[in-house]
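Got some structures for you, see below.
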Structure I
């Protein structure tokens, strides 16, 4: 059973690692597009709303889709003063309880309340309110749901890993 749970957690981790690395390239794209915007504006006195909105979209995707990657890499903010000195079992308890009572309920709530917001945007195929802006705002709003699903999955992986550390047979080679 431990091997099955580890494989499930490993697959979730791999998914969020792949998404995190892919989304990480958006930071380079944001810098390049911002550079182009500045060159267009100050050297050619030109600009496009859609190009400026592209930076906003990329920024939103970096933070939204990178959240589960940050959780996977233990990069989220917490009070590390006591956590850093804890034993692996102590850390597992903190991770387990924090995930079960804070992360998973918060993600489930945000997913639930965002569903109607995203559905309404899809129903009208919402586009930018700006003239010349990007179509498909409904796609960007969908990232909210994707972010919550990815965080929920990573939370499941964190629960699995914490339970495996806390199990009495966690250090044995038996199933």
Structure II
């Protein structure tokens, strides 16, 4: 899935917002079906720009806590949180830990920013729902599902929370602000 290979873009955006971060941690759910894809994507992206990363794996709430403790111990300058419904379901915990540790973090879904996270870059769910409605309309109009083309979502959105950025002492670069789909002030 395309959403699982956006780690490189998230890493790049985070590096623009936190250019002084020498080490960026990457939190991944290692039992998630696309773990290997996400891991390879972010490792290749880091290698290509010379960014040091440390992968942290979490499959339980306790392991999420431990991952943030590790990020603090290794003095990570920022964190990328991978794609996983497990993480989405624990977004309040993850956002709270990032705030507690003053760790600039990028997520895959707007729900994290709505919960108080710094930034997210991922699929536009409004676009996904629109596509689902179009498909449903075609099927209800008599089209055979097997004959409909597969549509890959191609619209992504960048959300920024300037209040969180300010609390972290970050200034969002003008280039990143310019491409943001939504800015929370």
With mean count of other Cβ atoms within 10 Å over residues 94-101 as the yardstick, tell me which of I, II scores highest.
II
The value 0.85 for FRET efficiency 1/(1 + (r/R0)^6) of positions 38 and 70 (r between Cβ atoms, R0 = 25 Å, to 0.05), derived from one of I, II, belongs to structure II
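Once volume of the Cα convex hull per residue in Å³ is calculated for all of I, II, which comes out largest?
I
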Rg and Dmax of the Cα atoms in Å, for residues 6-53 alone, calculated, reads 17.6, 56; among I, II the input was structure I
Highest-scoring structure on relative contact order in percent (Cα under 8 Å, 6 or more apart) (candidates I, II) is I
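Can you tell which of I, II yields -26500 when helix-only ellipticity at 222 nm (-39500 (n - 2.57) for each DSSP H run of 4 or more, over all residues; to 500) is derived from it?
Going through each structure in turn, the value belongs to I.
We did not get these values from a lab; they are worked out from the coordinates using the rules stated. Source: prediction; values computed, not measured. Cβ atoms are built from the backbone, for glycine too; each structure is taken alone.
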